[in-house]
Structure formats: structure tokens, C-alpha cells
Structure P
Amino acid sequence: MSTKKQSEMITILATDCGSTTTKAILIEKQGDEYRLVCRGEAPTTVEAPFEDVTKGVLNAISEIGEIMGREFTEKDGVIKTKSGNRGCDIYISTSSAGGGLQMMVSGVVKAMTAESAERAALGAGAIVMDTMASNDGRLPHQKIERIRKLRPDMILISGGVDGGTTKHVIELAELLKAARPRPRLGSSYKLPVIFAGNKEARDEIKKVLGDEVDLLVVDNLRPVLERENLGPARDAIHDLFMEHVMAQAPGYKKLMSWADAPIMPTPGAVGDIMQRVAKARDITLVGVDIGGATTDVFSIFRVPGGDGKETVFNRTVSANLGMSYSVMNVLAEAGVENIMRWVPFEIDERELRNRIANKMIRPTTIPQTKEELQIEQAISREALRLAFIQHKNFATSLKGVQQERTISDTFDQSSSGETVVNLMDLNIIVGSGGVLSHAPRRSQAAHMMIDAFQPEGVTELAVDSIFMMPHLGVLASVHEQAAIQVFEKDCLVRLGSCVCPVGKSKDGKPCVTITGTSKSGKQFNESIAFGELILFPLVPGDEIKATIKPEKGFDVGGGNGKEITATLHGGVVGLIVDTRGRPLDLSPQTDHRVAKIQKWTKIQDFVFADAHDDGVATVRK
């Protein structure tokens, strides 16, 4: 950890070592605030022939030096003594190179302690390879074989409330001992195992596993059924990630000696900055990072039935939903019809399948025609939609907790808790990943997020400009104010607010009326019919103190037909009003489907500078 005071941190270098690309950013204090100054990148060098992650780090930082005409590197590493145009004050890094942090978790009951263990591992930035439980239906020899085959970086064992029975959690430890798993990154060290279960079982767990693994005992994940205590396990995962996993990867010992703060797993750093921003602004948030192979979804929502201040953080990894390497999995899970419904032109089902297969065969290609782009953005809607469904199913209230039940609950055989994802209470959606951050027009990113997430009420939309959230997450561990300032000023590209009434009606029937005055003094008085997706120009920094009055049968957050007051924010896209209903009904058989989508997608062709009073039909001045 850096010994420098925050006031001494003027020039900050941060890197994120990804699986294919190492990204470096330079942040400097300008006046009273911190701003992004420059960015560089280079191929990651963790694999052969280099097998030294620091080479890629130095190359990425050197690119910043060349652009800025300054010197940040020398043969032995990063220059951290600042003198004139040489050096920086602090260097920090995150990493997901070498496949990131890969874990197995286990618990006694699959829907209770095992799921809490999964939440802890995902929140710490891990990829959960498998979740094992006493009641998961597998025979002991199948579990042992599975542990041997996966070779995780780390295993988290949980189970039992404090003071409860110890039998089942000890059985899990005995299975692990029988499997004698070997770490993924070599056999020169013992596999790290964290025990976060019933404290009464600790001594017995130490007897069973003490000589076989590197055991770390922390506080119970579920000390009582009604409460989760994920913090100690998450902290232990971070510590062991640094001490064991990172220390075995090529070149990481050297990188760790350069860094002024512990290296964090990339997804853990992203989750950390989101939590800090949500807390600082007192907002609820959904973030998504859609990549070529996986899609990560993060959320911060208020605890149901709580005091309105306590929030819960969740992260899920949809390991089979991505835009290149996993694109055929999106087709398999969504079905060709669900992808076809978003394509704004007539296309044969066979041709669509072939185009998607071509993307899988050549995963690094990017769309070269408008049609290819529209197909890719149609696929992204389904990948995001499916990943968000998985997230909502995982981000639930605690299971196994006794609750007051009504007669209708008798017919619900699910053991699941209720999802904590409340779209009507959602303040902002932040999108990142190539298909969103690098869409040719920002309005296309807004349109994809609205179609995929189907927000309700009033929600702000934003995208990460160049995917610097990992860098800011690790920066927040040493200088939170600097991280939040850069996040607000340079990381987020604010697209604007969207107003989405919940309800159903016939196209053309009255739906919602929005009135108010913008900060710039412009009067706003618009009535929007059902079945529209309309864009109103509202520039970044401008906002409308609006009264939103839905028609009977529609809800914008106040209840059926009840008006609300809300602040509608401008952005690089503007104010979007979506009256297409929730849930949005669209299939390839929808009447005039292509005409409808082409009408809706006209908001994507809108550019403020080119707008005229008689411009695009779905854009209003």
C-alpha cells in the first residue's frame, strides 16, 4: 500500500491487464479536480513467447509517454520518483489476465449457504466454475471427480449457521480432502481454501484439511438464516488472490513490487467503483459489461423492506453470453426468432444463422456494412436481456428465511427468494463493452439498453467511454475522491434520461403527458401516445423539472394513473420517451414489425447538429 498522502498524488498511472489487451491511463490533478489525461494500450504478454506480464504493462505505459512527450518507464519498471517530465507519483493495477480468478464454492444447502458463497465469490471478482452442495443431486465420487477435473485457483467452503449442526459441512471438507485438488497455475504451492461456515465446525475442518491445503478461516457467511455476512470472505478472496494466485502467474511478482496498492481482479474493481459511486450519490444502479465471451451484470439496489438507506450489491457472470466467441450460445439460448425480431429488415432465418456462425468462426471481425451492424446490435439485445434475466434470478432476498405467506404463495412451489432488482426504483443504467461503448452513434447504445433492460418509470442512461472502470476501482482504494471525480467527468458518457410508463393499450391511444421547464428556460409540454419511441433534444448539463402524468392504466412510479415529479437529465442523445409498454411485445410475427422497428430506430439516425423542425418523424424539437 502506498505511504503517500492523497495530497501528494498529482500524477497517477493505472493499468488493467486484460486477457488480450493491457490498458493504461494517466490521471492528473488539474486545478482542484482530477481528470483523465491520456490512454495507451498494448497486447498482454502473460503467455508464451513472453511469459512476463510486465512487458505488456511497460509497452502500454510507454505509449502514453510517447503521446505526452514524457518519460514514465525505465528498464527495471515504472518511474515513481517524479522530476520534471519524468515519473509519476503512484502506480496501481488490476488484472484478469490468464483467465482471471477461477473459483469453486460449496455449501450445505444449494439454495441457501451455497448461494451465499457464490454471491461472495462473484462480488470479489471471481469466475465461479461450479457450485457444490450436499443436496445438489451428485454422488460423492462425482463431486470428487469434478473437483479434480476443474483445478480451480481457490475454493470457498460454507455451510451451517453458527451453533447449528456440523455434520454436513465436515462431509464437504472430507470430499475435498479425498479429491486432493491441484492448483491451476502449478503444483509448487498448496491450494488456497477459505472456510466461512459454522464456527462450531472450525476445529474439525482444520483437522480434516490442515495438512492438505492452505486453509484460511473467516467469519461465517450466514451466521443466522436472516443475515448474510459476505465482507470477511470477500476480503479473504482478495488477499489470497494476491498472495497465491497472482504470485504464480508469469511476471506478477515483479508487477506486484511495482504497484502502490494491492492488484485487484478486474471485475472486483469494477464492482467496487460502482458501489462507491452509488453510495456517494445515494442512487441505485445497474451496470453491464458485454464482451466477446462473457457478460457481467452488476447491481446496487435498496434492501426490500429496509430503511431505504441499506443497499445490496450483486454481480453475475453469464459465461456463455458474448458477442464473438460465445455468439452461437446466444443464438442457442435466445432462439433465432428472438434475435430476428430486432432486425429492422426482412431476412431469411437460414441466412441469419449463417451470419451468426461466421461471427463465431471469425470472432475478431467487426461489422463492415449497415446490415451487419444491425444484426450485431440485434444479437446484443438478446445477450443483454438473457444476462439480465439470469442476474435478476440470482439477485434475490435470502432464501430459507421465514416470511409471512399468503394463500397465493401456497401454489408457488419455488424455494427462491424474491428478486431485489426493482426497475421502478432504478436511477441509472451504465453500459460498457465494445458493442455499447463503441457503437457508431451513442443513440444506438441507448436504444440497445432500453430494448434489453426495459427500464420502468424514469431512468438515466450512460456508457463507459473507454472502459476505465477497473482502473478507477483500484484507484478508489487509495484515493476515493479522485476516482469518483474521474468517473463522473471522464468515464461516464451521459446519454440522457428515459421515461417508460408501465402498462398496455392500443397504438395511438393517449399514454403520458410531460410538462415542465428546462434549466435553459425552454418550456416543455408534450403528450405522447402509446406505441412510440420518441427522442426530445436535451443537451448535456440541461435538465427539466418535470411533472409526468400517466393515463389510467399506466404507472411511472407513483401508482396507476398517478402523476409524479422528477428531474429529467439531458445527455449526448437527449430525453427519450418509450411508450411501447412493459413488457415490450415484439416477435417476428408482429404486424408491420419491420416498419415499427424502422420507425423506432430513426432515433439512432438523429444528430443534434443536423436536426430541423421538419426532421425525423420520431424526433421532436
Structure Q
Amino acid sequence: MPGGYLGKILVVDLTQGQWEVEPLREEHASRFLGGGGLACRYLYDLISPSTDPLGPDNILFFTTGPLVGTRAPSCGRYTACFLSPLTGIWGESNAGGFFGPEMRFAGYDGILIRGRSPEPVYLWINDGKVEVRPASHLWGLDTYRVQEAIKEEIGEPRAKIACIGPAGEKLVKMAAIINDNARAAARGGPGAVMGSKNLKAIAVKGSGTIPLHNEAAFNEVAREARDWVREDFTAQLFHSGGTAFWMDLGHEFGDVPIKYFTKGYFEGTGKLSGATMAETILVKTSACYGCPIACGRVIEVKEGQYKLPVTEGPEYETLCSLGTLLMVDNLAAVSYANHLCNSLGLDTISVGVTIAFAYYLFDRGVVSEREVGFALKWGDPEGAIRLIELISRKEGFGAILAEGVRSVGERFGLPEEAAHVKGLEVPMHEPRAFFGSALAYATSPRGACHMQGDPYAVDSGSAIPEIGIIPGDRFSAEDKAWMVARIQDWRALYNSMIMCQFCSPGPERIAKLLREATGWDIGIEELVKIGRDIFDLKRAFNVKMGVKRQDDHLPSLLLRPLPDGGAQGAVPDMEKLLADYYAVRDWTEEGTLKPERMRELGLA
């Protein structure tokens, strides 16, 4: 087994209440590294189009990568992969914190979970020792309480825990997995998959180390990379303002979604910025394992209707999804709604978009106060807070929203007004502000996604010239397909190492880190090839699940010109962008991989 890997996958059968250790398949690791890439290669063989996402045959695979838990900067993440109950296609969600490294220190590169326990359980993994423990007494607890309860029960206050809240137990399709207080693996409904297996939590604790091919050389490169990241201007912006630093800058570009994607300007954005947070409710910053950036915000709302104890603050995505998307500019209210989602175990992006759609439908008279149970008014956070609670319990109108925005659009006969791609709610970067974002949303392997490719960052100035990624005209379709494919491949690599995307030590240092960790002969060209292989692999998985060209589609809601703001009047030409993209990818005109490419990837 090469360095960087422990060589062990823990396989848990919850139906039988049994577990075993399987050797990591080295041929998969050498081709797809770890994280989402490695998991997809496993799940391609284990999941079929007939698999019920909420049935016992679905797989929930927690994976790490060869850099996780090492001294490489910002490599403290894990990925949860599954067949998504929200979309019916590839499900992948990763989170920071400390759970991923601790899983490695406990002895495993990944934890593959199958079956369904007849009663609620949790896993306790301590330096390779595994217990399946009863969890009926934990069922119903929110994510904060269950983490504390398990630590007390196992007598390990430093254990790291990934768990679900009430939303996951109720199989809400937007349910998240929460770890390290409020770090969330949220997109696509992994919490619902975990709940369908009657698995409340996984607790891990370990004292092991990560074997490295050349530890001294690796640690020297890691030190250089950390120093480089500390001096990186973008990393400094993330440190000083958190992800919310983008609120002011993004608003200038017209990139901040407003009033359910129907406006391009909102004077209240400044009240939700990172600077405002620092001046009002910020207590301190926080960092994931081995991260020199520390973009996390710790806040306290000391008084008022939305009073909160010291807790995790909202990220940019949440400040939009539960703020600007609803025309809410009350930072304390958005922080409260964020805390509520974290405690109940909900994806703030999907929940916010779905609630904003409800506001939109209410405003247009499609749904009434009688149906909802109360009025929904733009700028009023109270309706959203009440809906979050109803969604988590699948009660009343919340039961309708709990199925996601695509389902809501179909129910009320307005599918083209539902902001999603392939069932996944659109994240908080306007596709009309950066045409590359529109193409990335249409073709992302998990549906609309800003983490499987971030062209908005490239075209706003974040270049990676070593691999040809340079900024262009954000409103032009020319050469956009090549840039989008390239950044998607690069992010596929990142999501498999796994390295936080806010960390940019440069391709050559990343190649050196992987070389010294594994002993493989990896250069920049090999990095790009690995990324492309991983991205195409995920496309092959989705084609197997039934994805066709017509699914690479943005709803008409997102293809109408905005009336104001930095993207006023701009609309991407999706037909040209997609045609160019398929040519760049060397896919068929139907958006599938060619037979020779399937053979290259080792797929039947």
C-alpha cells in the first residue's frame, strides 16, 4: 500500500449488526485518490438504477483522502457519498472540522455503511475497535445535544462525532449530517440516508498516525505550502471576513441572489456582510484541522428576539439563502435561523431556496395563508423560522416543502419556476452574473453546485495559470466551456485529496505533497488527468442512473434578465455553452461518455 493510506475500509452491515475490515482497493486509490472520486468508483459497482435511496440497499460511504490528517494545509475534511434521495443521482457532500482526520487516526481510510438497523443505533470506533450501540434514547435529540450525550456516555470528551438531527430521523430530503458542533455535510440529503438506516451518529477517536512515503520531505513541502497560504490575499480575505466577505463584492457583480432570484440589487446586503458581523456579533474566528485560514465565525447575539449563546455563525451561503433570498436584512434573525437549521440537521441552502419559493408562490397568490397556516411576507424572517421547524418535523405545509423545491414546483404546476438543477437547489451565486456558473450548475455531477466548480471565482480574478485557468469576460460564451471543464476537473481533484477549496498553495506544491505522501510519480499533468478521470467517472455514474442531455438544464426562472444590479439584462446562451462543453469534454452529443472513454476508466 502506498504512503498516505492506511489501507483499510470499515464495512458495517447495520441489518446484521456486524462489521468487517476490507483492504482498500489500491487500483481505485491510485486512479481516483480518495474522497468523492474513490467513493464513486466503489459505488458505481454497488448501486443500480433500481436502488431506493432511502432503502437498505443504498450505501453511505464516509471517505477521506491521502492528505487528510497530515500537515498539509487545510486537509481536515471528509466526504459522505450516496445515491441522493433528493435528486436520484450522485450524492456527495463534504464537511470540515476534525471528524475526517480523527476517522483516519482511528485506523480507517473510509467507513462504508449498508443495510438498515431494526432499531436506532450509533457506531463507536476507538483505535480500530468497533461497537454498534443502541441509540433509541438519543432518537429525537438535536445535533448539539446528541454530540454531548454520546461524549458523556462513552467517556471520551475529545471524541469526534458525526450525527443527524430530527430532520434526518424524519427522512427530510434536505437533511444534513452535522459534526464538530455545526460543521455540515449537507447537500443532497445525506442526513436522510443516515436516518433511513436508523443510524443516529458515528463517534470516532484514535491515536494513530498517517504513514508517509517520505515524511521529512513531505513535512517540508507542507510547511512551505502553509506559509504560502498564510500570505495569499484571498485566504486573508477569508480569515478577516469569513465567507461573508463576498457579500459586498458579490453584490457589485450582481452575484448575490435576491428575492428568489428575481432581483439583482438589495440595499440590505451590507447589513449581512462580514464587516457588519465583525462589528456586531462576532466573538472570534475558528479553524478546521490543520487550517491556517480560520474562516469560521463564532458569534453571540446577546439580546433581543433572536438571542443566541456563543455558537457558530452563518456562512455566506446561509446569509443569502435565509437572508437576501427572502429580502431579510436582520443579521440576528438570519443567525438564529442558521442555528435552528444546524440543531435540527438541515441544509441551509436547499431549505432557504425552498422557503423562498414558498414566499414567491404566496406573493403570486398560488398558495394562500390557509394552506401555509400563516402569512409569508418578503423581509419578514418569522415565516421562514416557523417553516424551518415544520420542515424538520414534516408537519403541515412543511411536509410539502420537505421534499425539496423540484417537488414543490411540480405540485403547484410551475416546474420552470423551481430553482434547481437535477433536483438540487441552486446555490447562492447568480448564474446570470457569471455565465460560467450557469454552465457549471447545468453540468455539475450532483446538480446545481458551486463546490464542484467555481467559475465565478475564476472570472472575478482567481487564476491558476499553471494549468491554464485564467479570468475571462464573465458575460461571454467564448472559451467559457474550456475554463468551466478545467475548473471542474481541478475541484474534482480537490474533493478527492481532500483539500479545502479556500486553500491555494499552487499545483506544483500540491503535486509535491502527493508525491512525498504516496511515492507515486505525480506532476501537474497527472493532477489534471486525475481530476478529469474523476469528473468523467461521476458523469458515468449519473448516466447509469438515467441522466440525459435534457437534464443539463437551467429553469426559465434563471434565464430571464434581471431588472437591476451588476448583472442587469444579462442572460447566458445555454445552447452554445452546452454544445461547446460537450465538445471540450469529448462526450457524445447526448452528453454521455464514449465507449472508448468508458473502457479507459475501467467501467463496463
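FYI, it's all coordinate maths here, none of it is from the lab. Predicted model, so just to flag it, every value in this text is computed and none were measured. Cβ atoms are built from the backbone, for glycine too; each structure is taken alone.
Give the label, chosen from P, Q, of the structure having the highest value of FRET efficiency 1/(1 + (r/R0)^6) of positions 523 and 587 (r between Cβ atoms, R0 = 25 Å, to 0.05).
Once FRET efficiency 1/(1 + (r/R0)^6) of positions 523 and 587 (r between Cβ atoms, R0 = 25 Å, to 0.05) is tallied for P, Q, the winner is Q.
Of the structures labelled P, Q, one was used to calculate distance in nm of label points 7 Å out along Cα→Cβ at positions 147 and 291, giving 2.8. Name it.
Going through each structure in turn, the value belongs to P.
Which of P, Q yields -9000 for helix-only ellipticity at 222 nm (-39500 (n - 2.57) for each DSSP H run of 4 or more, over all residues; to 500), as computed?
Computed on structure P.
Of the structures labelled P, Q, which one yields 11 when relative contact order in percent (Cα under 8 Å, 6 or more apart) is computed from its coordinates?
Going through each structure in turn, the value belongs to P.
Consider the structures P, Q: one of them gives 0.00 for FRET efficiency 1/(1 + (r/R0)^6) of positions 179 and 547 (r between Cβ atoms, R0 = 25 Å, to 0.05) as calculated from the coordinates. Say which.
Checking each candidate, the match is P.
For distance in nm of label points 7 Å out along Cα→Cβ at positions 115 and 131, the calculated result is 1.9, so let me know which of P, Q that is.
Q
Could you figure out which one of P, Q the value 40, 32, 24 for semi-axes √(5λ) of the Cα gyration tensor in Å was computed from?
Source structure: P.
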